[in-house]
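> Below: a set of structures, written as structure tokens.
Nothing in this text is a laboratory measurement; each read-out follows from the coordinates by a stated rule. All values reported here derive from a predicted model rather than from experimental measurement. Cβ atoms are built from the backbone, for glycine too; each structure is taken alone.
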Structure I
Amino acid sequence: MEHFGLWSVVPPVLAIGLAFATRQVLPSLFISIWVGATIFNHGDPVSGFTHMIGKYIAGSIADPWNAAIITINIVLGGTIGIIYKSGSAKAVADLLSRRAQCAKSGQLTTFFMGVAIFFDDYANTLLVGNTMRPLCDKLKISREKLAYICDSTAAPVASIAALSTWTAYEMGLIRAAFETINVKMNIYEVFLRSIPFRFYSILGLVFVFFVALLGRDYGPMLKAERRARKTGKLIADGSTPLASKELTGMKIKNDVPHRWFNAVIPISAIILVLIMGLYMDGRREILSEGNTVLVEAIKASPYSFNILGEIIGHSSVDKTLMWAVFTGALVAMILVISQGILTLNETMNAWIDGAKSMVIALLIIVFAWGIGSLCKDLGTAVYLVGILEGKMPPELIPVAVFVIGCIIAFSTGTSYGTMAIIMPIAVPLSYHLSGNVIGGLLFATIGATFTGAVFGDHCSPISDTTIMSSMACASDHLDHVKTQMPYAVTVAFIALFVGFIPAAYDVNPFILLVAGSGVVYLIVRLFGKRVDEA
């Protein structure tokens, strides 16, 4: 693929720099896309402007997958609006507060909920953030910390789950890469064997757990937590929650019973329909294709991990998420209207207010998609990969793949795009330089590709999941990025020096995970300070 050399790096660097300098994400993205489109049009700003509007903004909205994500967020926002207005969210917070009566237990509850919803990172972020926000507010947990816990459990846990919406995509990339080196293996087995090498994702989850368990923080997060605990200010002065006042400032109806199950039932319906939908849609797609081998395998063992992986791989995640959120909205409406908690008019107004609260965040997501598409046209990732390609010994391949994956994903804001670009290069490179051996080095390289991409998806200000974490938790977006980044960088260094470097020399990955977890504990224990200390 052609690239524009060093110029291809200008738009993402400009976007990130302007965002931090001005604390205004939308105009920063707008200017950066315009500059990038001007570069693409050989320095013509007028053509760059029209190209930006026509392709990178309107084109992003018109993309079927993106349009589905926009619709999903609007409908889910409306559902959350109904749950808030009816007092159901407050009832859930009151119920959970009987067990989670302090900041420590509140953070641990949020963490375990994030791990439990492992099947999709989008669903994880939106459900956990919106469900746990009232409880965390009550316990004076800063919005930055809530956004960090949600963000740090969403993509990491979905990327390493034996069965999730990521599984199918990752298996598809592995299958295509193995075809290029003419190696036939059970792709699901390769996928599973790469999981212990996802050092960043696994140690990132361990880091969240110890931060919550020990009640210790450092850097900007410590300042945010002390502010929230001592003053009750959940966001910093001058900061703006990404969720608008239509949702965060919504008045709860107090002259009606507040019932926790009016929140739990719609959310449970979303989860149930999503799981069933993934299975039914994938199974239908396989049967319609007429693949005799797969059809017979489904009949023989319809619920084995291999078959479930194939089924989810053939399902349409965007379509099933649409089914799920519309079902959740209908269930929420029926519950509150049938019990006389809200009238039809009040229900629709609450739904509209909830949907309106998503507008700013969705605009940012659209612009983030636009700059991702622009980076693809400019060849940003290809340029960055080309810097390292063919310039290293075999033992350094997992290290280089992890580092370049972090840089690309952070610069472009897309983990899926990063994986798709690196995997076809990383697997043949590792395989041939290691003497055509299927072994630990190859699996470490695959793991490095996937988990390096998660790092960028995790803390890049132009990543859609990072934006959605800020949105679901009603945190200021740049405050979320600023407080999360030191933790993410810490875990990345541990993954690099305790994980990938020794793993390249055939050290057992499980031993490295134990050692890495010990290092995580020591760092949090020694460098972190208790929030309640003077």
Structure II
Amino acid sequence: MDLTNNREKRAVLVIDGDRSASEKLKNLFGERGYLAYSAGTTEEALKLAQEKRVVVAFLTLGQPGLDSGRLIRHLKRGESAENIPVIVILESYLEDLVASALKAGAVDYLIRPIDSEELIRRTGVHARLKEDNKAMAESLERYKEHFGGTEVGLFFTSRDGELLDCNETLVKMLGYELKDELLHRNVEETIYFNPLERSKFRTAIEDRGVVKDFRVTFRRKGGDPVSILISGHVERNDDGAVVGYRGENVIVQENDPPAPRKGLLSGLLPMLSGRFHSLFSASELLGDRYEKVNRLGLGSFGEVWKVRDIRKDPPEFFVAKIPLSKKLNAKFEKEAHILKSLAAHDGVPKVREIIDEKNKRVLIQELIPGKTLFEITERELEEKEAESVIIQLIDVVAHAHNLAIIHRDIKPGNVMVKPDGRIMLLDFGAAKELKERSISDTVTGSRPFMSPEQIMGRSQRRSDVWALGVVMFILYTGMFPFYNAVEKVLMDMILELPPPHPSKLNESIHPEIERIILQCLEKPPENRHADAGALKDEIINIFPDYGKTILPLF
């Protein structure tokens, strides 16, 4: 079917060192109404991806002159390539190669000989998904532009204090299950712990015109107090009369488009036309001191927030780790203890304090500026850049091992790269003090980085060495040594299959580095380096200048 009947032609990119094979695919796509481009080298492919509006790319693995890992990362994740879906093509099925390609970002694979109808069908599906995802992303960006800040509570009241609407963040902040439990009730009686505070706030804002960080206490559903910050300014009409109050970060203009959902935002604009209103954002305080700014993450054990110390001027920002339940308090206190034990090393975040909040022990620690190594590896690192990261990471882990502490969750997402290129190892929530024993009996960690014995619940220092080997493998090849989307299959691969040789994916890797990586990935723990210190010593003995220069990566 010719695609030009109803819409602009879709463009595809065929990447294959075999010009004859690429021309066959290119001609097939041309016959089916696509714009088809072909590339025989990595640089040629990257140039076309940047210049053409490609909707799907096809990459033949194993061709000389083609850096598969770099291409997949760039096409799938690169900003200039606008997240082009990559379908890899193989001459024969190799499970580990397919798994690594899919983990690197490929969306599908085909085995030669390729059925032309199947090829066109898959191309259409992935092209449509890309177009739909792009449209959704653009819609979300427009939504965020006009109605950002949803991580703070928003509430809308009438002149006499009736709560007209609020967002789900406020509902949860106050401990309610449903918004209807709050709506159309008087805020002084419902959400203010002390009803007089609302009057004090109205007096202050009308006297000053603008109020910043006005502290009030709200009442949770069970009656417990929660400290809140409100900032805002007075709105007046042309005659100077007060017509309402608006929160400092709530921006509403007459030419704003309507919000894409019913409730607070969709009904907002009509209510602003002449009717008295109060529209505010409420930021919760932790420990009566730390304002929640934005949530950085949510895991199985708790939330991670960027917080501001309101007692500091100029502002100082930190990270707050909040347990999901008070039953996890001991786990968070243990993490704080481990971080304090490791504080002598610059590659470990510093603990500021532990505070009590609603019977939970909240860990306040240093906020690290920068990007995670996972974000950094969206582009291919130069050899010297990879060395800089690797030797620093190994050094941090060696420091922990010297103190009989194993991390048990080493992965790029837990490595923060600062603007100057220095790295910090984050998230010691899974860390363990070995004390007299050399082995931990708990199964924990991230599956693609877990060693065979860690999967079996027998972590030790050599388990961290395995994870360091996986990180090295990724930085040198752009792919995982073991990966499968099905967890059981992945675990079987780690337990039973040998890792692929990095040189098959990166021909320029030094043989000694390849040997060291493969030793880190030996199945029997006793065949690996005894700890991260031994791993570092071997690398430095062979390559004295390895990672000696710390390089900025962004």
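> Hey, FRET efficiency 1/(1 + (r/R0)^6) of positions 55 and 239 (r between Cβ atoms, R0 = 35 Å, to 0.05) derived from one of I, II reads 0.05; which structure?
II
> To test your reading of the models, identify which of I, II gives 25.9, 79 for Rg and Dmax of the Cα atoms in Å, for residues 47-326 alone when calculated.
Of the options listed, only II reproduces it.
> Given a value of 3, 15, 20, 20, 19, 15, 7, 1, 0 for P(r) over Cα pairs in 10 Å bins from 0, in percent, calculated from one of I, II, which structure does it belong to?
Of the options listed, only II reproduces it.
> For which of the structures I, II does the calculation of relative contact order in percent (Cα under 8 Å, 6 or more apart) return 10?
Structure II accounts for this read-out.
> Looking at structures I, II, which one was helix-only ellipticity at 222 nm (-39500 (n - 2.57) for each DSSP H run of 4 or more, over all residues; to 500) calculated from, given that it came out as -10500?
II
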